[in-house]
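> So, here's a batch of structures to check.
Nothing in this text is a laboratory measurement; each read-out follows from the coordinates by a stated rule. Only a predicted model underlies this, so the values are computations on that prediction, with no experimental measurement involved. Cβ atoms are built from the backbone, for glycine too; each structure is taken alone.
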Structure 1
Amino acid sequence: MTPDDVKTAAQRLFTAEQTGKQTGLLSIAYPGMTMDDAYLVQSALINHHKSEGRSVIGWKIGLTSKAMQAALNIDIPDSGVLLDNMLFANGAKVPAGRFIQPRIEAEIAFVMKSDLAGPDVTVEQVLDATDYVAPSLEILDTRILRVDPGSGKTRNICDTISDNAANGGIVMGDAKLDPRKVDMRWIGAIASCNGEVEETGLGAGVLNDPALGIVWLANRLANYGDTIKAGEIVLSGSFIRPIEAPAGSVIEADFGEFGIVSCRFG
């Protein structure tokens, strides 16, 4: 993609978010698009938001499960950026029309107490840099059509990365856990919509250890001269399949002894 292509693609995504009207697949508009191109589009999209006064509060990691990687025919995760207006309190009501096609995932969030810079970051370094981990929900949204109506082609990894890894929001749970005193592989959640259980899962679904997601992100960011910074939140990746959350939905993820994380959609 040329610099003008990147600028145009990012503007399409930004307009889609502002208007609530999805844009077509970028992978069709730019058939030679690469993952590197997609991250450039994502960066340009985030710059649009910064110009509107938004600030970065962290990162999200996606596609950490084998099932989701197989669905998009890739073998690595992807990442996106968390902005200040994406953070919701536990139990919050999400205003009607805030998102286009919201879905929910259950995750373990890492809150950092010190910077973490790659390359060659290890799990031990991740744990040293983490203030605490917390149960959380990620609100997914998509500014790009999931399926092209003309060809039937579905979004690919380049579409998803460009669209800020389909990130929409984050709901933080109330528990603050010491990552060295809890086995994150066994942190689980029962996720329900309107009182009906939809999904269950365990932290081990995230690369067998959620901390490995943070390792991957820190090392990937090093390729672009960036770091995970103290105070930032990092969503380590979902261990359930996405749950649709249409208007009127009440979403709860029961993390057992670590509490319930919930939100409702207006």
Structure 2
Amino acid sequence: MAANALTRAGSRAGVASRGLMEQGGDMLVLTAKTIDSAIRPPYIYGVQFLRQCVFLLQHCWLPLMVTATVFGLGAPGLQGGNFLQLFGVLDRLGGLFVIASIREFGPFVTAVVMAGIGGASIVADLGARKIREELDALEVMGVDPIKNLVVPRFLALVVMTAVFDVFAVIFGIVGGAIATVILHGSMSSYVSTLLQNATVIDLWGSLLKTACFGGIIAIVACYKGMTASGGAAGVGRAVNQAVVIMLLVVFAFNVVFTQMLLATHPELTALK
């Protein structure tokens, strides 16, 4: 009995693993097709690209502002400040925010907000089109759904995620400044150590990483939306699955990117 149960569990795990690997391969193929379609003329997706950018701006700026400020105030700000205060080095809080806000929390907050709002909306939109057979109708009419639907969403998420990262970093630093005031620290020391430790590599690394996050979110969202099935319930399942996959892949990519950045720029490991 126990052996049969283990066999069935192993079989289900094997099927699930194969399914995940197949989906991963399909997403890589979609990525290659999207990049190829984006750089190959004709460039007919300009209007749709702007519409997607405006949509993301309208729906993501407020959650991003609130989340980045509160996150910067709570985790690295008050908790990190209290820890530094135990050793009498609260003036080093600005240096901590180079790691906390610029390198990690800013990109993470941006990715979570964009996945939860922008990515989910893309899955729902494309999933609804899929179950209404609109995607099949486009192919019958000779319209390329990748160039007309995937490319503008992909480019919009890449661009807007990088733009939002700048604001997330700014709001996070503001959260650190508020924490400095609450802990009765020196604002001049906070700003001084922040500027002393922040480098161009930190800023460009943060922007590049967040742009890659946007590309990952777009590919996963478009793939899950264009492969949705099972009616409205199937679209809902696709949205839930897509958000989970987006965050898992983003976190995994962040580990690889951070290791590569620190390996190629070892000076970033030391705070001044």
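> Kindly point out which one of 1, 2 the value -7500 was derived from, the read-out being helix-only ellipticity at 222 nm (-39500 (n - 2.57) for each DSSP H run of 4 or more, over all residues; to 500).
The correct label is 1.
> Shifting gears a bit: Identify the structure, out of 1, 2, from whose coordinates log10 I(q)/I(0) by the Debye sum over Cα atoms at q = 0.17, 0.18 Å⁻¹, for residues 64-167 alone was calculated to give -1.03, -1.13.
1
> Just checking, which of 1, 2 has the largest value of distance in nm of label points 7 Å out along Cα→Cβ at positions 24 and 192?
Going through 1, 2 one by one, distance in nm of label points 7 Å out along Cα→Cβ at positions 24 and 192 is largest in 2.
> Now for a separate question. Comparing mean count of other Cβ atoms within 10 Å over residues 32-39 across 1, 2, which structure shows the greatest value?
1
> Follow-up. Going by mean count of other Cβ atoms within 10 Å over residues 80-87, which of structures 1, 2 comes out largest?
When mean count of other Cβ atoms within 10 Å over residues 80-87 is computed for each of 1, 2, structure 1 gives the biggest number.
> As an exercise: FRET efficiency 1/(1 + (r/R0)^6) of positions 136 and 160 (r between Cβ atoms, R0 = 30 Å, to 0.05), calculated from one structure in 1, 2, equals 0.90. Which structure is it?
The read-out was computed on structure 1.
> For mean projected area of the Cα convex hull in nm², which of the structures 1, 2 scores highest?
Comparing 1, 2, the top value of mean projected area of the Cα convex hull in nm² belongs to 2.
> I have 4.3 for distance in nm of label points 7 Å out along Cα→Cβ at positions 184 and 216, calculated from one of the structures 1, 2. Which structure is it?
Clearly, the read-out refers to 2.
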